[in-house]
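Please find the structures below.
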Structure 1
Amino acid sequence: MPDYKAPLRDIRFVREELLGFQAHYEQLGYEEATPDMVDAILEEGAKFCEQVIAPLNRVGDMEGCKWSAEGVTTPTGFKEAYNQYVEGGWPSMTHEPQYGGQGLPSSLGMSISEMVGQANWSWGMYPGLSHGAMNTIYVHGDEQQKQTYLTKLISGEWTGTMCLTEPHCGTDLGLLRTKAEPQADGSYKVTGTKIFISAGEHDMAGNIVHIVLARLPDAPKGTKGISLFIVPKFLPNADGSVGERNGVNCGSLEHKMGIHGNATCVMNFDGATGYLIGEPNKGLNAMFVFMNTARLGTALQGLAHSEVAFQGAIAYAKERLQMRALTGPKEPEKPADPIIVHPDVRRMLLTIKAFTEGNRALLYYASQQADIMIAGKTEEERAAADVMLGLLTPIAKAFMTETGFEAANHGVQVFGGHGYIAEHGMEQNVRDSRISCLYEGTTGIQALDLLGRKILMTQGESLKAFTKVIHKFCKANEENDAIKGYVDELVKLNKEWADTTMKIGMGAMKNRDEVGAAAVDYLMYSGYVCLAYFWADIARVAAEKLAAGTNEESFYKAKLQTARFYYDRILPRTRAHLAAITSGSDNLMEMDVDNFALSY
């Protein structure tokens, strides 16, 4: 299995050279996020990921988690690594100082999370889910809940989970049955079963804080009758210490395709004591704080598996000898040439590279919007960032996980038969990555959210937030000879994106199925256009660096060459997606249900 190396050079390129994070922090008033501070954090984060948790990645896959009536045991070394993580102050880095946090920008935490996810995704899910619990309690919890739970989550002493799904309902949370009975002391008794609960039970922290959706006795039906509750594994004592065990237990562990090192649990709530967060029957709205945190975290997973695929595949392609180059021997002193000389291997490597580096730019841009949404100086700035982040979140979650899974598959393919063998780590990467397209809302659900809720329900106003960014970039660079071809293509795509959206909206006025039929192709089209913008901007920066003179000529030339590959080889996929979008819904909906299985 290849040794993980944190991609610090490209992280710094995106953060400082492409997106100008230092000026961004200064504008938002993050005075402690100085260049020296940020660099030290990135270096220490890389060291922790490379030396502590990356060696546990294979261990977690082989051992998995162990269930017993007493609880769940995590793989060898996981608990000790988490203790080091807490001692290093990593859980508190981006959270509020009044509750024990360090107050650093959330986008800096994204860079650390990227490295953690690449080094060991299964391990990273334990502290990763806690951030969603922290954000939810911070936004919707009362002061007592913040003092009791938020402080412990921020310190890392306790971890958090998100408990939504039930055996009979997946995404359709309006069907959930878990109930919450009010008690005389203001608490509630929560009863029901939740499934697919990542990090629902483990031995790594002193307590687990479950954020649970449930119904009050008089709640309206559907999503309008859902409330949100804090249900701790152990009830806290008045002094904040862990008290008696609550009525919540892990009934079993799911047997999964991948992420074996993370405990995916069936959680049974048997009259467990819970505490209402926010207003009654407004729980789904409150839970969106958690879900949006998790969706960006899952987008990061797509990036993580793509980076892992690239690191493994490029190392192997340089060493593996097989056949001669079609244009003649490249290393005649050896019995065969390394496979990196072959065009098809380069196709796969460049595809992985284009997705990895392009998606990193997309995600870090989204993380900037999250910073502005939190710390923008005016309400107008914060509202604009909220709209932009709302648009980009479903694109990032779905597009980045789909392309991350594609990249992971290419990683196996570069290895050939050896990629199918466990010792090289590529097959684990595929298995671990597959879940990313499913949880926190499948690709289809994200596509409906993007096209239906975010764009059509706003009459396209949210889309204009990003198409204006592209328009301004194209106007500013219309005379830039270094990237003129990319700018010309972007101008066409930007107009086509808006026109296609309008056509779908007009069709939906006659037949609502047109939205569902177009949604996934529309989302993937949108993702490819987003990356076209970022690759054009990456090429702009690289060309400027080369023109000015640099001692990293190879680094910037590789950026230009990857941008060309993206535009020539990857971006044409938009043509197929556009054809599918405009083909309408009849080719999907006209077949009678009984005709699907006539061959049996």
Structure 2
Amino acid sequence: MPAYKVPLRDIRFLINEVLDYPAHYASLPNGGDADPDTVGAILEECAKLCEEVLSPLNLSGDQEGCHFADGNVTTPKGFKDAYRQYAEGGWQGLSHPTEYGGQGMPMSMGLFKSEMTGTANWSFTMYPGLALGAMNTVMQHASDAQKATYMPPLTEGRWLGTMCLTEPQCGTDLGQVKTKAEPQADGSYKITGTKIFISAGDHDLTENIVHIVLARLPDAPKGTRGISLFIVPKIMVNEDGSLGERNTVRTDGIEHKMGIHGNATCVLSFEEATGYMIAEPNKGLEAMFTFMNTARIGTAIQGIAHAELSYQGALRYAKDRRSMRALSGKKEPEKVADALIYHADVRRMLLTQKAFAEGGRAMIYFAAQYADKMVNAAFAGDQAEFKIWDDKLGFLTPILKGFLTEMGLEAANLGMQVFGGHGYIAEHGMEQIARDARISTLYEGTTGIQALDLLGRKVLLGTKGKAVREFTAIIGKFAVEHMRDARLRRFAGELAKLVAEWNLLTVRLMLMARKDRDVVSSASHHFLMYSGYVTMAYFWALQAAVASQKLKGGGNDTPEFYQAKLDTARFYFDHLLPRAKAHASSMVKPSRSMTKLPIESFVFE
């Protein structure tokens, strides 16, 4: 497994030079303590935890996996001690209120932390990661008494949490949820049903697990309008906060999966388990979207995490492994052959990984500023302000989750390819990265679901194209400002064309959908991928603009870093952005070539 080195230079570049986080934090009510020195110290401490504690457990955790016996799950060797260090370091409550034991930092600081820990060891990071979503849901929708009971131990890391949505008969279509919630005289509910694919559903890391569960009341309407949300603790909590008896939540087994073996994916049975409603009756799905959006941004981070880790491993190997001679002549004449990195096709693969990892990081860090503003508005009770930032983040979320996980999977596979046959061998860890990355395009809504959400709900129905117009206005402003800069004219000119095309494509699809509703589905994947490539192009141009200015001004001690940014931006525009043209062409084709085929056309007999 590649030894992970946190790319602190790139992280600082984005935070301090590209996105101006110091000014952003200064504008936030909870940003006063997030000054550059404090942020830098936190990043460095997190890097130590990732490099010295979490990364060394990545390969061993995959090889050992989780153990299930007598209804209990045991995590791989080293995970429990690693979690103890994580919790004692205060990492779980980094971005949660001080009144519950957190450090009160902005939400984005937690996302930076999650990227680093996730790249070091994704299986481990899923345990506290699921709990973060539970914490956000409780914070926004639970009663004050429920917050007082559950938030302190969750924030301090003494307890962890899950989200329990999927059932054997339904995955994405939550309207089919059958789990029942029977009201009791004391105000609690008896929860009965089976939930599957519950990540971190059981483990030995903490003394309690707080399950956030979707279930139906006896008189609930059918479909998604009749779903409520409940807190169901694994161990009952007494009035004084101490733990009582075991709740009737049973772990029936763990899934045997392709990857993320260090994280337990459980089948949970709720047998009249005691639960407590949060949010309003039959409004559980709306409340759960707090959890879902948190999880989807977390999964987008998985895309860049696997791209980064695979890139680091492939780069080291390409520098050390020698094979044949470069076509332009010997590069290392004193050696038996040239290093792989001198071959153009290998550089294509490495630069693709680098472009996706660093471009994706910029996209997520930009969205994290929206998340900061959205969360602050929510906690302040400012619904109008919350809606503004929720809408902006809502538009970007399916792009981040859908596009970046697809690109992360591609980057992981490219890392294996650089290694050749050695990439297929477990001891190098490259095949593990590809296996771990594969789930990212599936859970928290498949790429197809993200595409439908983006085009159908966020663009066509929700905003009538306004979401695209607002975001492309940001890109267009950049293009106008840099059109006369010789170093950036190429980027600015291309972006200006893409802004016009993105809006035109949106209008065309709106008109086509009036006559052919299936167009929304047949075009959605291409619209998502097109949106992803154009969005990443903007963030590469933004990084190139800062790098160009730094090189022009001189006086910096890392000119090679800034030059690499310019070079990678050129590679992206030359070799990766052209993929957007194919998606643009395909999305406006009639749906009939997909939908009018008779079912008999799919037979194979």
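Out of 1, 2, which has the highest value for distance in nm of label points 7 Å out along Cα→Cβ at positions 434 and 578?
1
State the single structure among 1, 2 that was used to calculate FRET efficiency 1/(1 + (r/R0)^6) of positions 194 and 370 (r between Cβ atoms, R0 = 35 Å, to 0.05), giving 0.45. Traced to structure 2.
Here, each number is a calculation from the coordinates, and none is a lab measurement. What you see is a predicted model, and the numbers here were worked out from it, not measured in a lab. Cβ atoms are built from the backbone, for glycine too; each structure is taken alone.
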